[in-house]
Structure 1
């Protein structure tokens, strides 16, 4: 059985978990922390990052590369649009989510959840304020424009873009935050719509159950 290396609460590991749920792919999850001593992990993840997908002696790191591989080996249901332009848009939104959005939301998560629970440190409230007042609104405004009146981000069909964008919101929730539905109704509805999908729902409930 394939092995997914990485801690479940990572938004990047969650991306792969959701993709596997959508495609009904069975795997074993082997927890691997994204910090601390990773010497033994470097042979399969040269950058020292999670997740890594392993099938026997074949390993591939990086959530985006992993999901692209799973798309090739398990092509249904499709997670990347067939249309070249829509696929390009979906890939860019995946990259946007993995960088700009994760940076904004995970800053709050790291300060409020990771630091006190794993490092026994007080959160840096200035970093939390900067994220909530500057970085987060910028991301939500952008996503509002991308969504328009659609239910999903690309071609109004569920895709990798929706998985990547909605995944870090689980961490945002664990940090005690949620999308202001009055200010950004389409973003709030999009997150809940993605989370309500059968396989995804179980993952969100498991990750937020405490």
Structure 2
């Protein structure tokens, strides 16, 4: 294939006829939100406002939200970051230390005492359905699908379909051989010309033929 008019990954709105789709790496301003090329957020009420859906994101904690390339994120998603977690090893869960004034300087815990769960990491080619909530520290593997209205509190493996509250894996998208081939291929890391050349493979529903072609590529 020879494409002369491809979407520009450095433009916020790649398709002027669909202003609800936004390549969100071009609109986020927080340096601790890291997003790969071609990942989009779909929201008719303002796709460019994706950053509002990353909550409890406090500078003093320093956690990151990392989202890979070619992800599709539906309206209403919420990433709940580590600042939402309260200590449960004390008599009270009330966070006196974030209220300011003398409270903060007198009783603030050291960072190691806070219930931090690390960075939230979304892989590549992940589809996140509408109104999904993703909790702090979760890792979602490449190629996974998260069903609408799910609450993701634990890691999801690559190429899994996961749904529910709490979110749980209901099936693998493909057999183990095809998953292994795709994870070796890592098509999202190739240059765009190479991705365009293999688009017919990536878009084919005959998975046995796909495996044959992937074996030849690898």
Structure 3
């Protein structure tokens, strides 16, 4: 059945609203999504909501279960480990190409985002922006979209990621030290600090997940 133009234009906004509920923990991993109730809460009809959920399914955030409805996709330690491995591999390819082309204003904005990330006053899009700014000059749109997708999958773990970020914000290398290393002009040093920073945070996140399981 074809969608009306008005319904079609609603879908991105509906997807963003549901994604935000997942970020805030109102829809936790494994939670059943009652589409009729959610549509009523958002003030939309069921048809564009279902299409929006299909978009979130493509991002790995929700799962349609035959005869059981729709749930927020559960998170496993294996999935998180796999996502980190994928991100590391992509950044190993893109960062050495991208870093020489970043400008001083890029690093100024990255420092601003680093501060906001460390105190938790940042949106999902700003969190994504921190990483996308680093690799945009590489001009590899297919790989960049893969990075976006892998980071968005972490939306379901936002509360744990944020708690882990706060717990480790003063552990060196800090996020600001990461930005400074990237801005130093020494690509090898920048890559070494990038690896050290993210290995520490990955291990902290996996430990936090194991402790909650």
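Values quoted throughout were computed directly from the atomic coordinates according to the rules given, and no laboratory measurement underlies them. Quick caveat, the model's predicted, so the values are computed rather than measured.
If helix-only ellipticity at 222 nm (-39500 (n - 2.57) for each DSSP H run of 4 or more, over all residues; to 500) comes out at -5000 when worked out from the coordinates, which of 1, 2, 3 was used?
Answer by label: 2.
Given a value of -0.64, -0.98 for log10 I(q)/I(0) by the Debye sum over Cα atoms at q = 0.15, 0.26 Å⁻¹, for residues 139-194 alone, calculated from one of 1, 2, 3, which structure does it belong to?
Computed on structure 3.
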